[in-house]
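Asker: Each in structure tokens, the structures are laid out below.
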Structure P
Amino acid sequence: MNRLGTVLFMQFQLAGLASGFDWQSMIEQLMAAERIPQQRMRDEQSENTEVKDALELLNTKLDALKSTVENFSDSALYNSKQTSYSDETLGITASASTDASQGNYEITVTQLATTSKRSGTTDVGGTIGDASTLISNLKLATDITEGTFSINGQEITVAETDSLQDVLDAISVATSGEVTGAYDSISDTVTLTSGTGQLELGGSSDTSNFLSALKLDQIEVATSGSDAVVTSTGTLGIVDLSSSIADSGLGITGTGTIIINGVAVTYDADNESMATLMSNVNDSAANVTMTYDVAADQFRIVNNETGALEMPVVDSENNLMATLGLDGSATVGQDLQFTVDGGLTLSSRSNVIDSDDHGITGLTITATETGTQTISISQDSSALSEQMNSFISSYNDVQDYILEQTKITVEDTEVTAGDLAGNREIYDLDTKLRSLAFSEVTGVSNSDLLRLEHMGIDFISGTSKLEIKDSEALESALASNLSDLEEFFMGDLDNDGDSDETFAARMVEYIDNYTVDGGILDTQIETLTEQNNDIDEQIEEMERRLEFTRAALEASFIAMEEAQSQIQQQSSALANLQL
């Protein structure tokens, strides 16, 4: 199209430019009228979607009910055992498995099992350094903090950049020479001496822990003549766990191998720390725990397993274990000593004993103290009771939802229907579930337990919902032989390996009709999905036709505008000729 044609086309697109007739508005109105069926289709789609969503949620609720019903097949529900004790305060307790036999058992523990252990030398870490060492570098159990402390009412300031000697000198300056301090590297202690006999340590406004870190607080002042003297209550140095073993204060260098419980652990004293060595020991197959008590400056090794086990240690060539004081004899643990019903004394390396130790099937006993305890084993129906309540809750949830989705209400002249109202198969579901819950299970050996109502469970009057109407009947059923309830819910009634007629099996089978792939709900959902897809295709096809119609109408009106314009131009030319 040339430029002139393009301009004319754009002009004629302005409806009524030549004819004065707003044909574009007319086309829009025609299109809107033609689209009325589309809105009806979309309304139908929306209704289909609401029904589909309702069916899917019902499917979810039925799956939950089915899962709850299937839980009745857990044999542990009918064979659980509980334990009770003659003395609830005594540290002898027990747990019983499903195969434990009911009865009473007297357990007397005369000796607890303990662990073998080795305790090293105290104050093993050497000295804190010397008086010229910065307080931030002193090997103390507690790091000295910056701040102030007082002696004889005089305030002394401590900074991390001070050496120990700097602080001791500051004490002398603050007290005008009355109090002096000294560090003895042989005894690894600090001594404060007052020549006037007055020595008051610390004050309520102290912000530095200098005195307590050097073990000078809360001790009695000794007098010697006219002098008052205090000395650290113990050695001050500790092992530096983070530095190499060679630099930790232990004086050990080189490589070595220690053997604990027959397991070898190697170390490099020049490059590895005591923290690393302890971690390697604890992670090894030696089955021990090696620790360091910073307050006592002492290493310890404890067997992880209780019982009379020797826990042998073989030292390394550089005598690390000897240096730590861990090379001597271990304090050997002892075995648990106990009797059952006054019988022979039995022993165990552990304080937790089972049938292999005491001979009582399914019973595990834990002792934390000695004494005599009578342990009673009885049936435990709490899990089955909880399962019944869970079933009732899931069952009622389904019935509530069916009622909500199928009800039809009339208020004045307005009728409101649930999304599943009129769905015969959903009505049938309500009726059949009620029938399955109410009807008796044939073939049960105990004729007193043929239906849920025999267990005190019945329908809420006027509804399809269940409730516990007679709690005494339920308690009685649970207190009786739980094997009868097991037979009712999931037993083999015909002794042929088939339990299809039990309460649980028949309900699961019926629910499957609705929830399995290709089942009733799946089929309905698929049908609604296909209907919505068909509607989408119809709307799309209708829209294509409408667009074609719009284009044809626009082309016709543009042609009309063009012809009208030409006529007007010709009339104007003729009029000009007559003039």
Structure Q
Amino acid sequence: MNTELAVIKGDINSDANDRITDKASYLIKNGCLVAFPTETVYGLGADATNSESAKKIYAAKGRPSDNPLIIHISKASDAEKYAYTNELYYKLTDAFSPGPLTIILPKKDTVPCEVTGGLDTVAIRIPSNEIARAIIEKSGVAIAAPSANTSGRPSPTSADHVIEDLYGKVDMIIDGGDCEIGLESTVVKISDDEINLLRPGAVDVQMLSSVCANVKMSDAVLNKLENSEKAESPGMRYRHYAPDIPVYLVSGEEKNVEAFLKRRLHDDNTVGILCYDTSKDILFGENVKYLEHSHIKQANVLFGYLRDFNKSTAKSVYSVIPDTDGVGLAVLNRLIRAAGFNVINAERFTVIGLTGQSGSGKGAVCELFKKCGIPSVDTDAVYHELLENCFEMRQEIVDRFDDDIVENGKINRKILAKKVFTSNDRTQLECLNKITHKYILKKTKELLLQYEIDGFKCAIIDAPQLFESGFDAECDVTLAVISELEKQIQRIMLRDDLTEKQALERLSNQHTTDYFRKKCTYCIENNGTLEDLENTVECYAKIFKGE
């Protein structure tokens, strides 16, 4: 696709600028995509009443279709065409519009479901940027306009950012200079007498409270949305605003965070740092970016900084955590999603949950972590030890599975396994797990405590059933070891003296690699040489140890 580039400077009503906004509105009315500036970030605009235009937005951005779009109108009363309004809507628009506030309302049929991500609500905003307003007014329709970037990447605050992501994918890009605010709009869902904050922005909680006494904040503002929950607002479900390299937030007292970041810089010159400008004398280098303590100024530079890291030699980014006063809440909301909710505590002992399929190489990975100074608790070994030495657990198992599993005063594991695994009834295994997991967890916690007392910064829980057992609740991060099927089969055959058919049968009863990719914070792919695996484990060990 040929992308037309246009620059608007000076008076929006000049003949030259008028021709540009005329062309943009013509394109939008005819089903095309136009990127243009708003006061928040650049938007990718299309006719909000045209389902095919909405599909083009999702395709150009690579955006999941269940992530709703915001529609932009030129005046508050225009919302009546697209949504069912109420008194609180007009109170909010009187106070904050035109401006960086998006209001979610029950939608009318004039808005296709492709725009709303299948929801029965629609998000509506009245931008204050004069370029955006001119295009909306000339188009004569509401304009659906999510951020004009590749989905998941930092939002664009300049035309260069848009060109970087979408040139050749859209019909027109209008350069209107840098955005005034630099963060997306505040998003609220309202009823007759309540405001529910879904995404923070420049219109902060205190400002909203001046209009309505009953303002609530969604848990999803600072926490990950559960898979079963629907995203009511853009930016709620998926990892957003992220550069192409991992981002980690570092929590703790300022002096400890500063020391943590200094160690990372000292040990690795490919680390990017996002810190306060008051740390300039301690933290410095080509990949160090500074935030002022003004939240407004943090908002102005955040996305630009994250994009700059992509062009630098940095291979990972570690960031301070801003406080949540005013617009600081919006800055933290964007940062925590850029980090995929990965927060490293500079002060506390870190527990890593390790899991994966048989034959993936978990044992080898544990041994390599041990060489890096990270010990592990093997839950299988704990189980076998408890089976030998824990009278209470043994007695519960015998009471449930009968005396015939006992030989010479001990539980015969082969007989027990035959009872549990040869039946198609999975309740047998569930009963055994219900008994054993509580004892395993108790012993595991004791071992972890001892590692912490011994001065280790972190330790691993090696648990094939990490999530089924609930042990993941004890972990700060989770790590899966995954491998190609053929390699797994060969390892199982060699290790356990099984046939290929038996190895396949064992794997068929286990979770897929896609399951572990979705469930775990990190994944190690063990398909190469031992040296490759050693290098990968060493990198993760540095992260977990805060080095």
Structure R
Amino acid sequence: MLLHEQIQRLIHTIEVGSGRFWVRVILLTVAGLTLAGIYDLTAYRSFNSPEAMDAAQVARHLTEGKGYTTDFIRPFSLYLMRKHGQAAHPDELTATNADFAQINRPHPDLANPPVYPTVLAGLFEITQPDWKAQTHKPFWAVGDHFARYAPEFFIALFNQLLLLAVVALTFLLAKTFFDSLTAWLAAGLTFVSDGLWKFSVSGQSTMLLLVIFLGVVWCLTKVETLTRAELPSSRRLFFFALAAGALTGLGLLTRYSFGWVIVPVVIYLALFGGPRRSGLAVVAFLTFAAVVVPWIARNLAVSGTFFGTAGYAVVEGTAAFPGSRLMQSLNPDLTSAYWIMPYLRKFLENARNLFQSDLLRLAGGWLGILFFVGFLLSLTSTSARRMRYFTMACLSVFLVAQALGRTQLSNLTPDINSENLLVLLTPLVVIFGIAAFLKLIDQMNLPSLQMRYWAIGLMILLASLQLIATLLPPKISPVAYPPYYPPEIQKISDWMRPDELMMSDIPWAVAWYGERQCTWTTLNAKREFFALNDNLAKPVRALYLTLVTLDGKLFSECLQGGVESWGNFVLKSKVANDIPPGFPLRVAPYGLSTGLFLTDRQRWETQ
């Protein structure tokens, strides 16, 4: 074949043949990588949430061969461990050196499900990041000032690759339910979702969980499609039901609250699984159970609880345990945990906020409104109608789980936190929102094709405004300070020996950046502090309080907080230079800019 004929054939393939699809895929991929580069240079921000740092430091422990352990010590975790250890070894109760809380050895992690830290551990093995915060190297530092922490940046790049996978899955699902136009628009608008981009650099497990969730949706779609075939393959039906159950179990092991998705999954299979609906529903549930039971068994063996400290999220935020009080309690009174009214009150208070704000901002706002408008419109596709029911079922489950599972994490980092389950519905809401919009456009009988294009373009612009606003100047600082400044956290952590225990109001950051075992500040600076310091097998050797405590409200937290409050402790120590008598940590360095550091002896002259 002559060269010019080959060129003409290639042009024909690109314009009207199969190459047309791949050209679009390549262009979308290039656009994705370009946008990721622009976003990382203009809107990237270091970790700002406790759960991101917590999962990352557990992942590093896995990489270093320390097992599934943590340096972020919650006093409540010590309580659970000690209670379980005493029950399991009653013959050792009188032993003075009994370490029931397991503080003198690697402390088992009771907060994080295992999938995301394990994935991050694999990422660390591949990238081999430098754990030292750089203040001089280009890109990692700007003008001899710290700017980016390499391990966090690699995690962000990994999550952005997962975001591209989410876009691809959105396209495939939309193409299955509707047509090519809907699929491309849905993929494009998912791609420019400002919320998803913020989650991609947050360091949280949301992107991985979203890929898993869309995998569940894909499996259910395949089951529904097969049941409407003339001769459905039983083997394929049960394979996809099994895969749906396994992925849901994997989702629970990525984020515990996601486990409630098994309810809509089982109901969907029971309703739309065809003649074998009962068997498919049972297979999905049993597979789900088989995936999660080994991890639950591990938690029971270690702490005597099903989900460790995370299983008490529903108790947090009730009247008895406001804020982070439960996690900071060394000996909590859980009597109220057996009453129904505190949970009902918590649900009603948080549900009000969800209905008044979060639902209105679903998928960025505009597409969420179109999604709900779409329920007034009929859909010709049977698969689309049934998946819309599944979406609403998941929405209902997520609303209940998010309202009851809300903790202090949602207050520390509003919207961009691991307790935000509604964000997982973004691709489905976009798909059905776009379908409703195109149907409305068809019913408007616009005078020309150009007007239709203008209407679609305007909708794309409105849906992209949030991301555009994020990328516009002024450029935000990539450093999440206050209160996190990795170089200084690493400096004070280097003053401590690896086997010594610290206490801080940001223990997740000390564990992640400083690689030192650090317990959360107790409920107060006197009675609770001494209960932890004197009764554990390891005393606290240093106290690090940041602007989280130092910037506390003068009247309500320092003066009215009581003489034992940490606010009052800081007021006396920083303003009056009067550390309370009997407090064992009394030596402070000069010139520390990020907070108050007290230790038992002078350590910094020898560094």
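Computed from the coordinates by the stated procedures, all read-outs in this text should not be read as laboratory data. These figures come from a predicted structure and were not determined experimentally. Cβ atoms are built from the backbone, for glycine too; each structure is taken alone.
Asker: Please compute relative contact order in percent (Cα under 8 Å, 6 or more apart) for structures P, Q, R and give me the label with the greatest value. Intermediate values should be presented prior to the final figure.
Answerer: Details: P: 21; Q: 13; R: 18.
Comparing P, Q, R, the top value of relative contact order in percent (Cα under 8 Å, 6 or more apart) belongs to P.
Asker: Thinking of P, Q, R, which structure, once FRET efficiency 1/(1 + (r/R0)^6) of positions 45 and 349 (r between Cβ atoms, R0 = 41 Å, to 0.05) is computed, gives back 0.05? It would help to have the intermediate numbers written out before the result.
Answerer: Details: P: 0.05; Q: 0.25; R: 0.90.
Value 0.05 for FRET efficiency 1/(1 + (r/R0)^6) of positions 45 and 349 (r between Cβ atoms, R0 = 41 Å, to 0.05) corresponds to P out of P, Q, R.
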